[in-house]
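Below: a set of structures, written as structure tokens.
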Structure P
């Protein structure tokens, strides 16, 4: 069994045991922890980085 297969099997088991709402909740908690640790500026910066990559990709397409 590969690491990928083991991870998938474990994820499926957790999903069956706790349901999809469990994953939503831990995702929400993770987002809140990130926001608390890094603040508003962190999200502004990653937004700029994402936007600049999109801009440069469009320039390469001849748009």
Structure Q
């Protein structure tokens, strides 16, 4: 059982994101996928959100204190 997946950059396509993040939360269990990105990658993230019909929750590093 994988409980956490950390992606260090956005995937090139939405199917890859769904495949990688989908490794968490199988068999009715919950999981977390964390995606690290920079400002130049925001358009790519918006495309993934639209195509995969998902909504990312943005967490700024300073909010983790």
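Where a number appears in this text, it was derived from the coordinates with a stated rule and is not lab data. Every value quoted in this text rests on a predicted model; they were computed, and no experiment measured them. Cβ atoms are built from the backbone, for glycine too; each structure is taken alone.
Per-structure values
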{"quantity": "Kirkwood radius over Cα pairs in Å from the coordinates reads 12.6; which among P, Q", "calculated": "Q"}
{"quantity": "Test item: helix-only ellipticity at 222 nm (-39500 (n - 2.57) for each DSSP H run of 4 or more, over all residues; to 500) calculated as -8500, pick one of P, Q", "calculated": "Q"}
{"quantity": "When distance in nm of label points 7 Å out along Cα→Cβ at positions 7 and 31 is computed for each of P, Q, the largest belongs to", "calculated": "P"}
